[in-house]
Structure 1
Amino acid sequence: MNSPQKVAIVTGAASGIGKSVAERYAQEGVAVVLSDVNQELGTQAAEQIRQAGGQATFVLADVSRPTDCEQMVAFVLEHHGRLDYACNNAGIGGEQNHTADLSIEGWQQILAINLSGIFYCMKYQIPAMLKSDGGAIVNMASILGQVGFAGAAGYVAAKHGVVGLTQAAALEYAPQGIRINAVGPGFISTPMIHELEENPELNSALVALHPIGRLGRSEEVAELVIWLSSEKASFVTGAYYPVDGGYLAR
């Protein structure tokens, strides 16, 4: 994975877990294409990687739009000629409500970004990887891809779907040299939950859910993504790996 010829896509890369993943790919000598809906932060993230000596470019993309995902992959092939790795990380927390009170619009938005977005990305990433004789895809699920959580029906459903989608695609493309796995972070200290962290009571309650006794860090998730992308994980596909401080073991 040290060859500078290797190329990766990271979605939702403007901040949080996605940014950390992009930084780690670059540290391994991989040319990284970052995508996000936040052009300002995404451009800054790519520039920071370049300033640190890595190869990085930014592409504006909304993963809930199939054409954006298609154009993102086309950009990679046009500028780099290949695609070796992808981390489909873009996602939102979305509307929090009990199931019967969750709005139709809220439900549709969560699934469009958190589930359909990963399908759209893989739909175009996989053919590109087949041209490069294989590759590795890591889809960002969640601990809530394995268990329920009151008030988050849309998010839970989408993340469970990500795990199933990952397994199905892994079975289909394993013979052709593409490994596809899912990662399930616990509560990670990122912009997505900063509002919760700022509330002392909520923050304490979140920490208490993790036997390790703290929230996770985005770079800890990134390390798992990099391992799953590398040849060190050459016999790993169709798997779900939690990185959750013991949350699921309770």
Structure 2
Amino acid sequence: MKTLENKVAIITGAGSGIGEATAKLFAAEGAKVVVSDIAEEGGKRVVEEIKKAGGEAIFVKADTAKPEDHENLVYETIKAFGKLNIAVNNAGIGGPAAPTGEYPLDGWQKVIDINLSGVFYGLRYQLPEMVKAGTGAVVNIASILGQAGFEGSPAYVASKHGVVGLTKNAGIEYAKQNVRVNAIGPGFIYTGLVNEATMGKEAISFLESKHPIGRLGKAEEVAALALFLASDQASFITASYYPVDGGYLAV
């Protein structure tokens, strides 16, 4: 039997990067996957690739900064598959780079709306359905910057610290209802946005040097931890935060 057999999972920001890797892994492990992203082209591509590999998935477009989109996302999930067991709240943005005293107000609001409020809105509509299903597991994708600072990124750092706190609170609240809530703190992950082509070789080398393991992470490595936390193997784990960071936070 596959790890997520007979489970239904929502994954936000699943049109690329960590979300894409997670959606494909969950589908390969037997889950019916609801791929959600604001980018319709990427999301639909991931669904087609899952189907070609023998998995089951649908795409639902959603802007995670809008509570009504989360409500619709859960509605469409129940409509298609009848229940909700797992959610990976992954969608997020980096935002502008500037010191706190110079940070653009609109940039701050956008980062908080997507990265923090977006996770809350997800929980707000996901948790009641998991309670109805009698079991559930939420994995919120925070960051190593949910535990540390980073110059020029006050909004991102604040939002990810908020995700960690929200995770702990929800995990405590829903533990007795058989719904677990955990967070993952990825280090810098090599994706379509974080690579030499988009950032330059010098910037990537600097980021690599911050990780004792000597390289950036891979989206598949984050997805593997998400799979474990979403599975019954993690049945005694909730309200916790788990880095996958190549040793970044230990330095």
Structure 3
Amino acid sequence: MVKGLRLVMKNEPLILLEDIKKIYGSGPTQVNALSGVNLKIREGEFMAILGPSGSGKSTLMNIIGCLDRPSEGRYLLDNIDVSGMKDDDLASIRNKKIGFVFQMFNLLPKQSALGNVMIPLLYSGVDARERKERGLQILRKMGLEGRWHHRPNELSGGECQRVAIARALINRPSIVLADEPTGNLDTRTGEEIILLFKRLNKDEGVTLIMVTHNPEIANEASRRIYVKDGKIVEDTAP
């Protein structure tokens, strides 16, 4: 069972960050990657995080995704305080509530599209028959019917990213985090992936948080935040 304090409160955001700080190192080599970040994200939002290299946007994404813990501050995810959770509990939270989409796809090269998509279900203890049924269903939804048996080197970049999105959604997470999801794609394919994100957000209510350096891609989100020197300096709707 995942440990955490469940707070019974109405109208709370899905994500609540309160005075989040992240410090790496100590003494003269100390780096303040985040310096008191406060952020609320409601269920069903499509938000883009922008900022220059070294701004802290990737650190912020890692904390939101429970891949890292803050040095100070409080993080409530779906009303559960995850700020000080142990690694095993954070891993359980990630598997149940968060899906990840990466720039490099992060697909296993020896696994088929279906095999890659089913991996989160394996860790969730879902039986083999249901894993295959759910995997095929979501691959069809991603427009990959008939491609399920192909390995990543037999798929285009856009198809690989669709497999990665299917994998992110297979456990029906509350949140999907996308780190530069169009960075390795040509312009047309990148636009197709963003349209897919927008459809998932609008039609299925998926909460999407996307890190990108591309302002044009960020403009497709319904909300944008700008990070600089470890702080949110602007929070705006396009």
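Brief remarks on what is shown
- Ranking 1, 2, 3 by distance in nm of label points 7 Å out along Cα→Cβ at positions 134 and 150, the structure that comes out highest: 1
- Which entry (1, 2, 3) yields the derived value 1.6 for distance in nm of label points 7 Å out along Cα→Cβ at positions 110 and 190: 1
No value in this document is a laboratory result; all are computed from the given coordinates. These figures come from a predicted structure and were not determined experimentally. Cβ atoms are built from the backbone, for glycine too; each structure is taken alone.
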